[in-house]
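> Quick heads-up: structures coming right below.
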Structure P
Amino acid sequence: MNKKKWIPIGVSAALVTGVLLSGCSSGGQTEKEAAASPAGGAKAGEGTGAPVKIQMAMAASGLPAPEADDIKKTIDKKLNTDLQLTTIASGEDYKNQVRVRLSGGNYPDLFSVDFSDVKEFSDKGLLLDLTAYMDKELKPSKEFLTNLTPQILKKVTIGGKILAIPRVADVPFSTMWVRKDWLQKLNLQMPTTLDEFLTVAKAFTEQDPDGNGKKDTYGITGAKLDGFATIFGAYKVGQPGTFYEKDGKVTNAYFDPAMPEALKYIKSMFDAGVVDPEIMTNKGNVEVQKAFQGKAGFIFKGWTEIAKDEFVSQYKAINPNADWVQMAPLKGPGGAFDGTFDYDRPSRYWVIPKAIEKDKAKLQKVLELINYVSGKEGNTLVMYGLEGKHYNLKDGKVVPTDLMAKEGNYFNLYQITGRPNKEYLAIKFPNQAAATEFAIKTPRIPSFDSSVIPPTGFNKADADRFAEEEMIKFVTGKRPLAEYPDFLKTLETTFKYKLFVEEGTKQIKEQGFVK
C-alpha cells in the first residue's frame, strides 16, 4: 500500500484513568490451542527479514514512549514487527483523523471505530470482510472471543458479513448500595421488596440515622433516572430508551406497558420526600460524595466507585462506622432485576482496511498479532506485563508487583480482543473480589442496544433529550402520568421515534437475537 506518514494531533500524555473490564467468565485457549500457530500455520515471528511495520490507531491516552513500552517491545520481538500504536485522547479528533486518512487512501492497518462507523465504512467498500478468515486464519481469536462472550460475533455482523474484530464485552459493575450501619442503628432489615424499600427510605429520611440531631439525610441519591435501575427492574421494565426482549418480542422501554407503573412508584418516592432533591442535576460524581458524606442511605453505583480501597478510606475518614454494602435487586410485579445490561456489547470494534489485501505479508502479520494477544502467552502479556517485572508467578498464579500498578494502566490498549475478566479482576482487585462477583451475578434484563444503529433522518440526541425531560417531569409531578400516551405520540411523530424503534427491531432480528 502507498502509505503516507500520519502525524497525530491531540495526543495526551496523561495516564488512562479508567480500566475497561471485559468478559464475564474465565476462559481462553487451552494449552494445546495456545501452542498452535498464531495465524494459519506459521510460528509467531518465524522467518527472516526486516520487521513488518503495523500501524494501529485508537481513541485513547496514556501510551508511553516506544522505548518505555514493554508491551510493544515484547510483541515486536516475538512477531518480528514494528508495531506503531497511535493514540489520540479526544474522540472527536480521532474520528476526524480517521476520516481524513480514509479519504486520502492512507489507511492504518488496524484501527478502532464506533459500531455506526463499521456500517458506514463497510457500505463504502473500505473494510476487509473477515467472515472467511474466522474459521481458519483467525480461528484462535474466534475461539477466545466466543469462549468469553458467546454471541459477540453477532454484534459485528452486518448483512451476513463479519466486519470487525470485537473486544470482549464488559461485565456489570453497578448494584444498589445501602448503609448497613444505618439499618442496624434504626433496627431495620435489608429491604427485599418495593414496599420495604420505601419504608426504609422513609426511615433514612426521617429518623436521623447519622445521629446529628438534624433532618439532613435522604433515602436515596444518584444521577438522574439511572439511580432507579432496580425500580425499573422490579417491574421488568428496561431503563428508559433501552431495547430488550419481552414476551418473545423486541421491546423499547418507553413503549413497555409496565413503564407507567414503574414511573408511578418512583413518583411515590418523590412525593414521600425520600429522594435527594438534586438527583436529576447531580454531575461529576457529586452523588457519590454526598453518599460518602452521609447525605443518603441508598445509591446505585459501580463497585469501582464505592468498593476500591481508596474510596473505602474516603468514607471511613468521614465516619469510621460507615458500612456501604451491596443489596440484591428488589422484588416487584415483574421479578427482581438491577435494570438492563447489554451482555454482548463489544467494548471496542477493530477493523482492517480492505486495501491491506494487496499486501499479503502485512495482512498475515496483522492476523498473527490479533491471534497472539488472544492466546495464552500474548494475552497474559497484555493483561499483566512482564513476568519478573510487573508480576511474579507463585504456585502458577500471577502475583502483581508494585510496578504493575505504577506502569500497567496502558496495557489494556493492546488487548485487541480483550481478556478473561473474572481471572483479571481476581488478580488486579483482590480486596474487591466479593463486590465484583456480586455485581457480575446480580440478575439484569439483557438489552440489545449495541445492535442498533440509528436510521438516516432520526436525530437520537434530540429525541433522547426530549424523552428524558418528560420522564423527569412524570416522576417529579410536573406532568401527570395520565398524559403518558400523549408523550409517546409526540415521541413517535415529532421526534420520529417510531422510525427508530422499527429500524432497531429490524437490526436486532437480523443479528439473530430475537426471531
Structure Q
Amino acid sequence: MSDERAVEIARRLITALLAQQVTDAVLSPGSRSGPIALALHAADEQGLIRLHVRVDEREAGYLALGLAKASGRLTPVITTSGTAVANLHPALLEALHTRLPLLAVTADRPARLRGTGANQTTVQPGMFPGVTFTDRITGLAGAVREGGPVHLNVELDEPLVESVDWQFSQNSWSMNTPASGRTQTLDGSPRTVLVAGDGADPALAAVAQQAGWPILAEPSSGLRSAPTAVACGRVVLGGRLIERIERIVSAGHPTLSRPVTNLLTRTHLPTVHVGDPSTFPGVPGSNVTFADRIAVHGSRADDDWVKSWIQAGDRIDNALLQAEQFTVAKEVWAAAGRGLLVLGSSNTIRDVDLVAPVRVPGPRVLANRGLAGIDGTVSTALGAALASYGRAIALMGDLTFLHGANGLLMGPLEPRPNLTIVVLNDDGGGIFHTLEQGAPEYSAAFERVFGTPTRTRIDSLCEAHGVKHRLVEVGQLAGYLSRSPVGIEVLEVRVTRAGRRALQSVVSGLAAV
C-alpha cells in the first residue's frame, strides 16, 4: 500500500466509505492523516459525508460511537499516527462489547519505519485486541460484515498532500444484510421472567405478552414500554416471587443491578440467553443455553404469574413516588417524552431504573453499558443527538460530566446538536455510598479514595467552552426542561450525597413490605 500515492489512498477510502452508506465521519487532525482530512472536507462540501472535527482523539472516538449508536450506521473516526491511535481504545472497547459499527481509520507511517526511532511511529496493527483488523481498503466491506468495530490501518508515504480535484459520487450499494441465525421455540407455560438488558430485541415484547412473562427491563433495553414490563424490577427480586421462578429468559446485556446478576447466575434454573456469551453477565453454567431469537408455543403461564409481578412492582413504585432523591430522574424522563435520552453510568441510570414509568410510551434511551464506564458520556450524547431528530436530553453525574468535559471542546464551524445536559452534581462518587466501600468501617478513607470531591466550578468550565450553563434548583428543573434548547446547554442541579446509603436500605426493604 505504501507504494501508492497518499492522495489516491485517501480517494479510495472515501469511495469505500460512501459504498458503506457512511453519512457522518469524525476527524482528529494530524499531519500523517492530511490527505484523508482534505478528502473528507471535500466530501463534506459536496454534501456526501457530514464531517465533525475534534482535537481530542478519545472524545472523537466517543462522538463517533454516539453517532453509530443512534443511527445504526457505520461511523468512522480518523486519526493520525502514534499516541493518537491509542486514544481510540476506550471507545473501541465499548463498541466491541456492544457490537456497534464503529470504524477506526488510523493513518500510519510506512512499515519500513517500524522498529526505528522515526517520529510518531509505533506498531499500530493489532493495537486493539478483539477488534477486527484490516490494512486493505479492499478488505473493508468484508470486515464490516462481521459486525462490531473495525480497525483499518493505512500506511501513507510522502508526499502527503497534493493539489488534486476531489470529486466523489454517491454509491447506492446497501450494507443491509438479512438477519441470520436460528430461532429457538420454547414452551410458554413454565413460570418465566424475561430479563431485558441494554440493547435487547424489541420484538421480545410481543413474545413476553403472548406467553404471559413479566419483563424486568433496564432503561436502555428498549422494552420499558412493553405490556408486561415490571416497575422497580430489581427491587421486586428481593421479595418472595423470586422463589417461584421456573425459568429465565435474558436478552441484551443486563449489567445494571446485582439482584439481576445474582438471578442470572442461579445454576439450578434453566436459562435461555438471546445472544452469545459475550453479552451474558457472568460465567454461564450448564443450565444456560444461547439462541439468536426465541418464539413460544403451547399454553402460556397462568395469568396470576404476570399479574403478581406487575402488582408488586406498582406497589413499590407508588411508595417511591414521593421520594425527593429521585425527583431529577423523574423530571428528566418526563421531559424527554418520545425523544432521545442518554444516561450516564453510576447512580443516574439506576435512579431512572427505579422511577421511570413502565408499560407506557417513553423516550429512546441510550447508554454506554458495554463496559459501563463513565468516560466519553458527554461525547456519546453529542453524537447521538447529532444523529437524532426531536428533543434530546442527557443525564449524568458530575464526575461523569467532568471526565468527558473535553467533549465540549469543538470549533465554531462544527455541527452542534440541540442538546440539554443535566448534571446531577453531588460533588463526587455518590454510588460508592451504596456499595461495600460506603460502610462505616471505611469512613476514614472514604472521601479521599471513593467520594473524590473535586470542587470544580462547572459554570466556569462551560463558560470557557462557550456553552450555556444554568444552576438550577430541583424545584425549577421541570420549568427549564419544558423549553427546547437551541444548541448545547448544561443544567446543573446541586444535591447532597448524604443519605444515599440509607435510601438504598429503604428501597431494598420495600420488597418485603
Structure R
Amino acid sequence: MKKHIVKTYPSKANLAKEEQLAWKLARMATDDVEISDEVVDMVINRIIDNASVAVASLNRTPIVNARAQALAHAKPGGATVFGHDTDKPVHAEWAAWANCVAVRELDYHDTFLAADYSHPGDNIPPVLAVAQQTNRDGKALLKGIVAAYEAHVDLVKGICLHEHKIDHVGHLCPAQAIGVATLLGLDTETVYQAIQQALHVSISTRQSRKGEISSWKAYVPGHGAKLAIEAVDRAMRGEKSPSPIYEGEDSVIAWILSGPEAEYTVPLPEQGEEKRAILETYTKEHSAEYQSQALIDLAFRMREQVKDFSQIESILIETSHHTHYVIGTGSNDPQKFDPYATRETLDHSIMYIFAVALEDGFWHHEKSYTPERAQRAETVDLWKKISTVEKPKWTELYHDKDPDKKAFGGRVIITLKDGFVIADELERANAHPAGARPFVRENYIQKFDTLTEGIITKEERDRFINLVERLPELTADEVKQLNVKVAPAYLKSNERKGIFDDNQSGISTGKEKELTAGA
C-alpha cells in the first residue's frame, strides 16, 4: 500500500490530474490485477449476507415503497428487484435504489469503521444491477465489487466525514461509481470523471442519523447508487465533472471538511498490488449498530451473574469516543431513552440495546425492537440506569491502524443496590475476524437460512446458494438470475400512490384522514 497526501491547492496551481486523489482512485480501479481465492470467497459471503437481510426486510414499509418506485420504471432487459423473478426487469438505477434500501433497512450487513463509518456491502446492489442490464458475467461482477470495496475502505481509513457532520454517503457514492465503472471495464479518464461527479452530488448532512432517525437512513445507499450510476453514464458520454473535486480551493476539503490547511492521508494499493480491502471488513451477527456488537455479546455473558435485574442500581459502559457520542449518552439525544422511538433510533441507542440483551439473552432482528418489547416497564426502568463514558483505551483501539488490533468493544460495570459490583469487558464481537467465533461461509449461510425461513422455498434457497457459490464462473445469463425470488402473494404493497404510479387518481393527498376525523 502507498500512502497519498491529500490537501487543497489554489486554482492557480493547476494541479495535474495525475496528482489528484480522484485520478489515483481511478487508476487503482483500472489496474487489472489477479483476485485471490480468499477475496473471491469473501465476495460470495457478502452477496449471501446482503440477500439474507434484504429478503428479511421485503415487507417493511421503506422497502415496499422503494420497490414500488422501482417497478414503475420497467425496462426490458434491465435489472431485477429483490423478491421478483426476471419477468419484471427495471432500469438499473431503480433496481439499485430498491435493492440498496432492502439491504440497508435492518442495519444488519457488513461494516468497516476507521476514520469514518461505512457499510461496504452497499456497493453490491448497483454493481449487480448494472451487470444484469449490460449483460456482464460473474468475473466482471467480481472485479467491480472488489474495486468498490477497496476504494470505500481506503477512503474511510483516510478521511473523516462525520466530525464535520457529513454523512458517509460521501465515501460510498464515489466507491459505487468505481464499482460500476470497473465492472464495465472503462478507462481511467472516464472513471476519474465519474468519481468527481459522484462525490460532488452526494454530500449530505448527518441529520439522517441524529435525533429521531427516520427511514431515510435506509434510503441513503440507494440514493448514492442512483447518483453513482448516473455519474458513470454521463462520464461514458464524454462529459467532464467539477475538478479537482477533493483538492480544489472551493471544493470538498476546503469548505466542507477540515479546511484549506488540512492534510489527509489515504492509502491505496500500488500498481500491480492485489485489492484485498474486503478482507478487513466484518459483518454483523446481531441486527444492531456495529459498535453494539461486542457489547451485546458481553451482555449475554454478564447476565449469568445477575440473579435479579430489579436489584441493579446502575450500569456504566466505558467505551470509545465514537460509541459514546454516536450511540451513547454523549449524543445528548433524549430519543435514545424514548420507549416510543422508531426502530432506527433504538438501533442507535446502546443503552436500549444493552438493557434488552441483558434481560433476554438473545437478539432478534424483529422481536428485540417491537413496541411491546421497547415499552416493557421493567426494561424502561433498567434502560434509564445505563450511561456511557469515553475511555482512552477504547478510543485508541477503535483507531488502531492494525486490523488485527482494531476493536470496537468496551468495559461494563454493573453496580447492584447492595453495593456489589460486576465488571467485565470484551474488545471484539465474537463474529469479528479476530473475535472468538469469526464468521465463515457456514455462518453466512446459517444467517441466510434464519432470515429467509418461511419466506422462500428450499428449492429457491438451494438454487440461489448454489449459483452464488459459482460466482467467477457465472455467465451473463446466470448473473441475471442472481436474485432471491419469493411467492408474489407474499409481497405487500402500499395503498398510497406516488408520482410514478399509473393511476394518478389514486394519489393520497393526506386530506382523507382530515375528512374522516371531522366527520
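None of the figures in this text is laboratory data; all of them are computed from the coordinates on show. The structure presented is a predicted model; accordingly, all values stated were derived computationally and were not measured. Cβ atoms are built from the backbone, for glycine too; each structure is taken alone.
> Where does the value 2.9 come from, among P, Q, R, when distance in nm of label points 7 Å out along Cα→Cβ at positions 168 and 496 is the thing being computed?
Computing distance in nm of label points 7 Å out along Cα→Cβ at positions 168 and 496 on every structure in P, Q, R gives 2.9 only for R.
> Could you tell me which structure in P, Q, R was used to calculate distance in nm of label points 7 Å out along Cα→Cβ at positions 184 and 320 as 3.5?
R
> Comparing mean count of other Cβ atoms within 10 Å over residues 96-103 across P, Q, R, which structure shows the greatest value?
R
> Quick one: distance in nm of label points 7 Å out along Cα→Cβ at positions 88 and 208 came out at 2.5 when computed from one of P, Q, R, so which one is it?
Label of the originating structure: R.
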